[in-house]
Structure I
Amino acid sequence: MLDRVVFEGHGPPAVMRVVHEDLLPSPGDDEVLVRVAYAGVNFLDLYQRSGAYTVRFPFTPGIEGSGVVVAAGAGVTGVAEGDRVAWAGAPGSYASHCLIPADRIIPVPAGVGLADAATVLIQGMTAHFLAADVVPLRAGDICLVHAAAGGVGGLLTQFAALRGATVIGTVSSEAKVATALAAGAEHVIDYGREDFAERVREITGGRGVDVVYDAVGQETFERGLASLRPRGTFVLYGQTGGAVGAVDPQALNAKGSLFFTKASLSHYDRTRAAMLERAAEVFEHVMDGRLRLRVHGTYSLEQAVAAHEALEARTVIGKVLLQPS
């Protein structure tokens with residue numbers, strides 16, 4: 001029996017429903033059939049459902065998860081029935097079983113639970129590449145991390161602190177302040193109550209930060225630019241608060257020859273070897289306790305609507321998971 005979440009048109013969370021099918025899919029060449037233990041819920045899923053991103057209907061959302069291999073197709077090597085695995089960047093994870101391209105399969109070490117694997121994979125790898133590759137943080141750097149109590153933001157705060165950087169975090173409500181502090185932020189600003197650009201200038205003695213990491217977008221963009229020191233870097237990697245419009249190069253120059261990038265993990269991990277290396281480092285941080293994970297809630301497939309509603313309301317602190325069974 002295959003259970004999966006589908007939607008047949010764009011719209012609010014309520015367009016999603018669970019369907020039941022009698023037969024499991026068979027893996028094709030270079031595919032692996034996995035029994036899903038946990039599926040991660042990400043903003044990309046919301047964008048696909050709402051129509052911000054176009055998909056082909058009927059569509060099953062979910063691009064990451066963890067589980068146990070049921071069968072491997074012809075041509076698949078290094079993966080066997082019973083293996084504990086995770087994946088990122090493969091569609092259809094809101095299901096009891098799903099087909100994953102073999103080149104997206106990531107082995108889960110014995111010291112990492114399947115819930116932790118689904119919690120940390122995409123968001124942990126994203127946080128890692130932002131802090132280690134897009135702008136390699138080092139001791140003495142000061143960075144501004146938006147949504148510092150969120151999924152990626154909380155992990156990014158931890159990675160930045162581990163690299164010796166001072167983190168100024170922003171959150172959208174007072175309830176999230178303690179979470180951002182626990183992640184390693186030295187200062188936390190509730191930007192719903194005060195101008196974070198002004199507070200950044202106060203905290204840094206007028207200097208500004210070296211890096212702004214922004215997953216919010218339109219809502220925080222202009223004040224984020226105003227928070228940077230001359231020749232500082234603005235890293236945009238999400239748009240939960242609306243898409244950023246055209247960026248005027250002269251505005252970057254006028255504010256101090258600023259650097260701006262819209263960064264995606266896929267442009268940094270362009271080979272399977274690079275993906276496996278980053279995943280292994282993230283898992284190692286989980287096993288040795290340097291990276292602490294936080295799950296906001298675990299929902300059944302039938303509760304996928306509620307999971308999306310929670311994420312859209314931006315009341316989430318940590319990761320949202322679906323557990324098919």
Structure II
Amino acid sequence: MTERIFVTGAGGFVGRHLVHALAAYGAEIRIVAGRHGASPGASGQDPVAACETVDLDITDPGQVRAAIRSVRPTAVVHLAAIAALQEARLDPERTFRINLIGTMTLAGAVMREAPEARFLFVGTSEVYGGTFKARTSALDEAALLDPTNPYAASKAAADLLVGQMARDGLRSVRLRPFNHTGPGQTTAFVVPAFAAQVARIEAGLQPPTLQVGNLDALRDFLDVRDVVDAYVRAIFLPDLASGTILNIASGVPRRIGDALEGLRALARREIRIEPDPARMRPNDTPLAIGDASRARAALGWAPRIAWETTLADTLDFWRETVAREGSG
């Protein structure tokens with residue numbers, strides 16, 4: 001039987017990596033991307049993610065239901081969201097409309113039009129928020145949800161909604177990935193923000209001074225390709241129970257300043273560090289670390305990509321990006 005995997009947000013950072021991993025999976029898979037405002041190429045394929053596309057505004061119930069009805073997916077991976085913290089703060093209403101109402105609309109359509117489909121809701125470790133400040137140990141899935149910013153609040157609300165809908169028959173799995181990075185991530189996130197600056201300094205496009213925010217915070221960083229590996233396992237594992245919640249985490253706290261030093265060590269020029277008050281986040285959390293024991297047991301999953309490889313690949317991506325920008 002052909003597996004029909006419907007992916008929202010397939011044109012985004014994680015979505016592109018997920019589509020690539022699914023295409024390489026080996027089984028007979030039809031991958032369909034729900035893209036808002038996407039323009040398929042002449043072949044009908046998504047020119048970015050190399051999969052079929054359908055128009056999808058996840059806040060439009062009629063359009064969402066029609067898309068699910070036409071594809072009849074065996075699994076839905078819901079990645080589409082406002083994910084950058086600053087973007088969410090600038091427009092909380094839009095953030096909740098997409099992250100919460102969009103999730104409700106999509107999950108409802110799946111229950112009506114493809115009730116046997118597995119629904120993978122991709123949440124975030126940000127939902128634990130203030131609980132990180134109250135604990136110095138790794139948080140498991142039973143930790144209190146205590147979001148501290150609009151993005152986290154919208155995702156926590158959607159997470160709880162999907163849990164409630166599971167009781168009404170939605171075949172859902174809730175995933176809570178911790179910080180993940182890698183090639184293709186935008187400069188709205190800390191590691192690529194550093195890497196892009198290093199690449200521009202190497203290219204002579206900015207002075208050899210790197211603007212930074214808080215370097216002392218500790219984060220549970222993962223390579224996006226390891227995170228996607230967990231998602232693929234969650235799609236296809238037949239005995240994964242509906243209602244399951246899984247942290248996707250390394251369990252290793254990494255200082256943001258050490259990530260910066262790792263990139264500086266790879267740089268081809270000497271680089272100075274300069275604090276930038278504009279990059280200091282309100283409500284910054286000193287330590288955020290996750291316990292992924294449940295994911296390891298349920299999925300047979302563990303991070304495999306070395307942190308040094310993640311940094312090197314991210315920097316190489318930005319070197320290539322800067323070079324393209326310069327030649328254009």
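With helix-only ellipticity at 222 nm (-39500 (n - 2.57) for each DSSP H run of 4 or more, over all residues; to 500) derived from the coordinates and found to be -12500, which of I, II does the value describe? Label of the originating structure: II.
Thinking of I, II, which structure, once FRET efficiency 1/(1 + (r/R0)^6) of positions 61 and 309 (r between Cβ atoms, R0 = 30 Å, to 0.05) is computed, gives back 0.10? Matching structure: II.
When distance in nm of label points 7 Å out along Cα→Cβ at positions 69 and 269 is computed for each of I, II, which one produces 1.8? Working through the options, I get structure I.
Hey, distance in nm of label points 7 Å out along Cα→Cβ at positions 13 and 229 derived from one of I, II reads 4.2; which structure? Of the structures listed, the value fits I.
Calculating volume of the Cα convex hull per residue in Å³ for structures I, II picks out II as the one with the greatest value. Can you spot which of I, II the value 30, 17, 14 was calculated from, given it is semi-axes √(5λ) of the Cα gyration tensor in Å, for residues 29-148 alone? Answer for the origin of the read-out: II.
We did not get these values from a lab; they are worked out from the coordinates using the rules stated. Since the model is a prediction, treat every value here as computed from it, not as a measurement. Cβ atoms are built from the backbone, for glycine too; each structure is taken alone.
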